[in-house]
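Structures are listed in the sections that come next.
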Structure I
Amino acid sequence: MACKSTLERMKRVKATVDKYAELRRQLKEAGDYAALARLPRDASPTRLRTLCALTGRSRGVYSKFKLSRIKLRELALEGKVPGMRKASW
């Protein structure tokens, strides 16, 4: 499980990105990069990390399922992911 501070930080960054999304779009269309640079750093969407919805793991996360590879495999083996089964060839 990821530490709670990481999860809370990502929530805060997500809120900041959402808050400034429209302003960033307008500034980019206008080509005003000086004003873009004055916005908070956390306003940039590249500051977001994809975290596993169950564990908070930041690496190996499948964006379609919002789960890490480890949890996705566990759930698939339990039959809890519809249409997914262990490969055999």
Structure II
Amino acid sequence: MPDLEMSCMQCKDVFLYTEKEQGIFYQRNMMPPQRCPKCRSKKAAASANAPARFDIVCDHCGKHDHVPFQPKVGRSVLCKDCHQANKSRVRFA
């Protein structure tokens, strides 16, 4: 199956429906997506049962970000980028 270019029904942008995604959708017996990944994630975040997001300021770089948990007082909190960098550094240390 080759990669397919599809048009998003919401924002009208063209997005790539990869061979890997096609396999996943086929295995789960799902219809092909009608929205691009960006619009899909926006729709999922806007749903009623979406987890709450909390605004944070990264203790490492100072960047503003959102996390899916309530930060605890006295515990450091990292943005997504710093968390990924820290996770990969720990894995290979």
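Structure values in brief
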item	result
Structure responsible for -0.64, -0.69, -0.96, with log10 I(q)/I(0) by the Debye sum over Cα atoms at q = 0.14, 0.15, 0.21 Å⁻¹ calculated and labels I, II on offer	I
For distance in nm of label points 7 Å out along Cα→Cβ at positions 14 and 38 computed as 1.6, the structure of I, II it came from	II
helix-only ellipticity at 222 nm (-39500 (n - 2.57) for each DSSP H run of 4 or more, over all residues; to 500) from the coordinates reads -15000; which among I, II	I
Origin of the value 3.8, where distance in nm of label points 7 Å out along Cα→Cβ at positions 6 and 30 was derived from one of I, II	I
For 3.5 (distance in nm of label points 7 Å out along Cα→Cβ at positions 46 and 62, calculated) the corresponding structure among I, II	II
Read-out relative contact order in percent (Cα under 8 Å, 6 or more apart), computed value 17, structure in I, II	II
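Taken together, the values in this text are just the output of simple stated rules run on the coordinates, not laboratory data. Predicted model, so just to flag it, every value in this text is computed and none were measured. Cβ atoms are built from the backbone, for glycine too; each structure is taken alone.
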